[in-house]
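Engineer: Please go over the structures that come below.
Any read-out appearing in this document is the output of simple, stated calculations on the displayed coordinates, not a laboratory observation. All figures in this text were calculated on a predicted structure; none of them were measured in a lab. Cβ atoms are built from the backbone, for glycine too; each structure is taken alone.
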Structure 1
Amino acid sequence: MNDFGLLSILPPVLTIILAVLSRNIIVSLAIGTFSGALILKSYNPLEALLDLVENEIFVKLSEPSNTQVILTLAAIGGFVHLLEASGGAKVFARKITRYISTPLQAQVATWLGGLGIFFTDSGNSLILGPLFQPLYKELKICKEKLAFILDTTSSPICILIPFIGWGAYIMSLIEQSYSGPGAEESFSVLINVLPYQYYAILALFSVPMIALMRRDFGPMAKAQISYENEEKKISTIEYQHSIDAGDKDGSLWVLILPLLVLFSIIAALLIFHFVRSSGLSGVHIRSTLIIAYVSSAITLALLLRYISHFSLQKSLKLFVKGIEKMVFIMIILMFAWSLSDICVRLQTAEFIANQLNGIVSPEFFPVLVFLSGAFISLSTGSSYGTFAILMAIAIPVALELEASLYISIAAVLSGGLFGDHTSPISDTTVLASMGADSVHIKHVITQMAYAGVTGLAAAISFYLAAVYQTPYIILAGFAIQFALFYIIMRNFGVKNKFF
């Protein structure tokens with residue numbers, strides 16, 4: 001077998017550099033993957049192109065597990081788009097606002113609404129933002145705080161739910177990078193990773209933590225003071241994608257009933273597979289998700305026809321449009337699968353592990369992965385792209401270094417999420433600004449300080465977890481996060497006079 005040496009790290013490194021410079025994750029993955037094919041084919045561009053298409057892209061797309069992932073993402077994308085368009089989630093959020101009279105209640109209600117809309121990382125900004133804008137204006141809470149809460153309850157909640165699009169995507173990356181004799185099922189790995197997803201968990205709990213302190217610091221405090229002094233009206237954004245069903249009494253059922261069908265089918269089929277097969281395989285998970293999401297979409301379409309006379313043809317068009325929105329993710333996956341396989345052929349992980357051996361301890365490896373993921377995602381604005389780049393490297397290297405697999409995977413996810421949360425070019429960051437009607441750069445600046453504190457607590461937690469190898473480190477993470485916020489708020493915080 002060839003020893004490619006330093007050249008073995010060229011494809012992933014080139015992909016990262018191009019992603020940082022171009023901000024285009026698909027182009028970066030394509031060029032990085034092609035560079036690996038060039039190395040494997042002795043720099044013959046025609047042979048490299050043929051190898052990339054025939055032996056990587058075609059082969060990866062034809063693998064049963066990968067085909068199943070694509071179909072699963074299509075079903076999820078179609079249902080989510082139809083559900084967003086139904087207006088049910090909008091009514092759900094509106095009903096929450098009827099019982100709110102204080103700034104603390106408003107922030108907690110926004111947070112709970114964000115947790116409830118867990119099926120899409122962009123929907124909560126478009127749904128909750130316009131509904132809470134008038135309330136925040138009345139209670140004299142700055143728009144930047146609304147944007148912060150919207151952004152902090154979007155991706156962090158989605159990444160913790162294993163049976164939505166995020167879970168399917170992550171499991172596919174795990175399968176590509178962690179396979180062979182003795183390898184666990186990707187679903188089992190993902191479940192074991194959940195307690196270590198420190199940034200997502202800490203980010204979610206940072207919202208009520210900050211709200212209960214009734215103070216702000218840094219740019220957020222300045223934004224609040226400025227908002228209290230300004231007299232100009234706050235424009236509202238009308239959510240343009242809802243249909244008539246979302247504005248009628250009782251239309252909350254277009255959210256509740258499809259979700260009940262979804263969860264019931266998922267629970268029933270998972271139990272069935274587990275009992276029949278004494279375990280859950282990847283194909284069981286994916287078939288369950290496809291059946292559940294398609295059944296829920298059919299339920300929703302029939303319900304919309306009954307409630308609002310919304311034709312089945314229109315529902316089908318919305319479902320297909322949701323599938324179209326997933327194409328970008330599918331293309332990323334296609335190149336990610338190919339890049340992962342090329343890294344295996346080039347022995348990238350073995351080379352990196354040999355170089356790190358004796359230099360980077362297994363205890364520090366998750367922290368290094370977390371920081372690397374944060375940098376890539378911050379630069380590119382894509383957590384999905386960051387997962388694709390790092391997962392193919394982090395899992396094999398973690399196995400070579402005998403570092404904790406679960407903690408290392410969690411570090412990839414947390415790092416990518418942290419960078420995406422603070423990146424000015426992230427789609428969720430932009431949507432949060434839109435939903436809150438906040439000036440985008442002000443949202444980025446005000447959020448950066450709060451996310452930075454949470455990121456520091458997460459980095460410390462990863463080191464402690466790698467040392468002590470227990471999921472209960474999250475309790476220490478909460479304590480560290482609370483102590484950091486408390487010290488900063490006490491010494492530099494400004495209390496809102498209306499709180």
Structure 2
Amino acid sequence: MSHVMMPIDNFFRSAARWPDRIAVEINDGADQRKITYGNLAKSVNALANALQTIDPSPQSRVGICAYNSFEHLLGWLATYAAGKIWVPLNPRNGRDELDRIIDLTTPSIVIFDADCDEKFGAVTGHLLAGKNSETAARANSHMAALLAANAGKMPRRHLADSDDLQAIKFTGGSSGVPKGVMQTYRVFNSCIASMIAAFGFDAEDRHLLAAPMTHGANTMILPIFAVGGTQLFMGQPSPAAILDAIETMQATTIFVPPTLCYMMLEDDRINDIDLSSLRHFIIGGATIRPDVVARAMPIFNHAMETCFGQTEVPQIAICMRSKDWQDPANHASTGRGTCMTDIGIMDANGTLLPAGEEGELVLAGDLVMKGYYKMPEKTSETIIDGWLHTGDIGYIDDRGFVFIKDRIRDVVVTGGFNVYPNDVEAVLGQHPDVVECVVFGLADDKWGEAVHAAVELSKQASIDEAGLIAFVKSRLDSVKAPKRIYITESLPRSPVGKVLRREAKLVFADH
């Protein structure tokens with residue numbers, strides 16, 4: 001054990017340097033607040049001391065079940081400052097899944113906002129209510145009271161190693177049973193440094209928390225605190241409300257999944273809202289269609305960027321800056337490897353391939369997880385000779401730009417030909433009536449598998465299934481064109497809004 005730089009130290013360093021700078025702005029109905037770095041640091045220390053009083057053990061686990069709120073942020077920072085392990089409990093997940101995560105990780109404390117009181121079942125740990133805590137019926141303690149009782153107190157600093165855990169984050173489960181990813185101090189420090197280096201964040205950055213704090217938006221918080229920037233909290237984050245918040249709060253930085261971007265582009269006022277404050281409109285969580293990059297870039301102040309990672313290698317293994325994404329040759333790319341991560345393409349035998357050759361994307365470096373919680377076999381299947389196998393197929397061109405084609409298991413083999421769903425989605429999505437689409441393979445007596453698709457259409461759409469199939473055939477080899485296209489009002493999505501290909505496959509298999 002030794003004294004290691006902890007991720008939370010990036011925040012405390014800024015609080016010491018700029019105590020009067022605004023760390024957080026809240027614009028949520030009647031809740032209109034500005035909180036300085038100095039005052040936030042005092043609250044974080046007070047709450048961290050309270051957490052250590054409830055459970056003095058270092059490296060014990062704290063679950064946090066909340067939507068985006070200031071209390072969520074405060075609980076999260078205090079968990080880090082107390083030397084404890086964060087277990088995010090996304091309230092958009094089903095109760096059964098959250099109960100399974102709680103049962104597996106056995107948090108000694110669960111912090112929750114009142115509107116999440118019914119999101120999880122009975123727990124053995126201490127229940128600490130955050131936002132609107134007075135209405136949280138089963139709370140053991142309330143955040144406001146703990147802050148008052150611990151004002152001026154400092155948490156104890158525990159000796160730690162860089163490979164000690166900072167978080168256990170569960171994967172979305174799109175490939176089966178969700179797995180608990182063990183992220184260490186090393187991983188978080190690497191993520192913070194890589195974010196600052198890749199995006200060039202500075203003290204003028206104003207980060208609007210729109211996507212869930214349990215996921216991608218969370219990874220932006222400490223990098224922006226590290227450079228003296230500001231976190232912005234809004235009310236319920238509908239696409240229209242996010243557009244308004246960017247304008248009224250002068251947001252420079254926001255992280256959104258592609259789905260949210262598509263919905264924002266459908267807003268009737270998209271060309272009238274002032275988005276000129278944007279410097280980093282970061283797309284993440286899934287790939288965005290290349291045609292949307294070209295169309296949306298001028299709308300979002302030429303600030304569109306993207307980054308690639310997995311829960312196992314959080315967020316920023318690969319990054320595309322806006323200046324590089326202006327080039328149409330890069331519209332289908334995710335960018336280039338970041339400063340602390342090695343990237344490669346491997347064949348099925350584990351041999352690294354030269355530029356331009358297709359294979360599995362593999363990653364190595366300090367951003368890679370420690371392993372899966374209580375799943376050593378899964379860990380050894382995923383990390384081989386130091387390389388984390390992503391399950392994504394793609395190639396790296398001779399300039400170092402990464403092009404991810406698809407998940408290996410999602411490739412459709414039809415009549416002996418490999419068809420990448422992303423390639424078909426990129427064409428289908430170019431039709432002006434298509435808002436979002438998903439392509440998948442279904443069993444077929446003649447072809448083995450056949451290409452199928454499902455689409456959400458715009459409000460003004462007049463196209464039908466035959467017209468959409470003809471549109472794709474006019475632009476792609478007919479073997480890649482869907483045999484069927486299902487028009488639906490709502491594609492299946494994950495709790496964070498990502499369209500689920502395998503769920504769509506199940507839903508439309510019976511049509």
Structure 3
Amino acid sequence: MTTPIIELQSISKRFGGTVALDDVSFSVMQGEIHAVMGENGAGKSTLMRILSGVLRRNSGTVLLSGTPKTLNSPLHAQGEGISTVYQEPNLVPYMTVAENIFLGHEKTSRFGVVDFRHLNTRTKDILATLSLTIPPTEILANLSPAEVQLVQIARAIAFSTRILILDEPTASITDHETEILFQLLKKLNKDGLTIVYVSHRLKEIFELCHRASVLRDGRYIGTVETEKTNETELITMMVGRELKGTRETRTIEPGGNIRLEARSLTVTKAPVHVRNISFQVRKGEIVALAGLVGSGRSEVAKALFGLNPIDSGEIWIDGAKVEIRIPAHAIGHNIAFVPEDRKGEGLIASQSIKHNISLTGLGSISNFGFVNRARENEIAASSAQQLAIKAATMEDDVSTLSGGNQQKVVLAKWLWLNPSILILDEPTRGIDVGAKAEIHALIFGLARQGVSILLVSSELPEVLTLADRIYVMRDGAIVGELSRAEASQETVMRLAAVEN
């Protein structure tokens with residue numbers, strides 16, 4: 001791996017007055033798996049979009065195998081042997097798996113008729129290399145988010161001849177599916193495919209990648225060999241400082257001030273049926289629902305917020321039974337909910353940052369149907385300062401922000417209402433280590449102020465860092481409760497994955 005296949009020389013990119021990339025230069029060697037790392041907003045995705053032909057650089061040179069290239073479009077990049085898998089699926093929901101994989105590459109007869117038998121047969125072969133048994137004729141909209149991501153990866157692999165770019169490919173897939181993906185990537189790499197891998201997950205970088213290049217605030221910081229570095233060095237390169245651990249020593253009095261209580265909740269009109277769920281969250285307590293994907297954690301969270309109808313059972317708040325059938329009822333009881341899917345359920349991408357933040361409480365800042373713009377601006381400015389939201393102005397569309405800053409906007413839209421109960425479903429998914437530390441500190445601060453927090457997270461280290469108590473779910477039921485002192489990765493996984 002001594003010959004560069006990609007050479008980036010002084011790449012710069014501006015969006016209006018915002019500098020996304022500033023004089024970035026580094027190389028990717030032929031046949032390596034090369035990580036590109038950095039906090040949200042560091043410029044990683046912008047750089048990948050330049051390499052994949054989606055964006056044009058303002059200055060600088062891209063060389064492929066020593067030859068300068070101007071990649072004018074994704075199709076042009078594919079012609080150069082570059083395929084890209086983005087964090088957000090870029091497929092057609094109401095077409096079949098086979099039609100999506102071969103979109104733009106369909107085999108047709110001399111009369112222009114698509115050969116669907118060929119598409120379905122080839123798709124079955126491609127999916128088999130991923131150990132997937134998804135039918136080629138299945139409509140994409142019927143698949144889980146994890147299956148959709150793997151279909152997108154299968155499409156890229158099917159047409160990548162030289163370079164495969166992966167942008168946070170494991171953000172929405174399970175550990176088992178990640179293991180399958182890594183086995184495949186290692187095999188493809190051994191066969192000569194060069195892979196550029198963007199991820200926030202340090203464990204993945206050390207398991208998969210040969211080298212890692214780090215960006216910070218749009219500038220190149222350095223490149224290191226993964227065998228010769230460690231997590232502390234990479235984190236320091238990414239954030240410009242050493243991050244301190246955020247685990248706190250906290251004492252919550254047993255039996256005191258129960259803020260939220262679920263009694264025998266059963267929910268069947270949801271992707272995962274949950275049954276006879278009972279738990280409590282005290283004032284100022286952080287309680288986690290842990291378990292594997294498909295255990296029913298998110299279904300419980302959505303039921304408490306009125307998004308999933310409750311078949312039977314009761315919800316009690318501050319000692320009183322309440323009815324929550326729609327989100328407006330939950331908001332009326334001072335409950336806030338940060339969903340797992342921030343783009344699909346948490347934000348309106350075409351609206352400004354300030355409009356997204358004020359959306360949850362428009363009634364309180366309006367007179368006779370007209371929004372008090374001064375008050376809206378004040379709320380947005382205060383939220384941006386509180387959460388360190390990085391944006392040129394609050395008038396920018398929220399879609400222009402990095403993933404981490406979008407997540408901060410989702411949090412901001414609830415926090416200015418001062419909720420007493422905060423439900424967090426995967427609050428740091430796709431977030432870099434710096435932003436994650438900030439959000440963890442924010443969660444601890446809210447708990448100290450008396451906010452009761454119900455946390456859903458697939459990351460066990462996050463659960464163990466934040467939670468005062470943990471309820472472990474499996475197959476739609478609670479199978480155990482652990483105190484902070486009792487909890488470890490082993491005890492949680494034993495409950496979550498092992499049948500009694």
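Engineer: Taking 2.2 as the value of distance in nm of label points 7 Å out along Cα→Cβ at positions 11 and 115 derived from one of the structures shown (1, 2, 3), identify that structure.
Structural biologist: The read-out was computed on structure 2.
Engineer: Say we calculate Cα Rg over 2.2 N^0.38 Å, for residues 323-434 alone for every structure; which of 1, 2, 3 gives the highest result?
Structural biologist: When Cα Rg over 2.2 N^0.38 Å, for residues 323-434 alone is calculated for 1, 2, 3, structure 2 comes out on top.
Engineer: Same structure again: Quick check on the output: 4.6 is distance in nm of label points 7 Å out along Cα→Cβ at positions 227 and 451, derived from one of 1, 2, 3. Which one produced it?
Structural biologist: Derived from 3, not from the others.
Engineer: Tell me which structure, out of 1, 2, 3, gives 1.0 once distance in nm of label points 7 Å out along Cα→Cβ at positions 155 and 419 is calculated.
Structural biologist: Derived from the structure labelled 1.
Engineer: Computing relative contact order in percent (Cα under 8 Å, 6 or more apart) gives 26 for which of 1, 2, 3?
Structural biologist: 1
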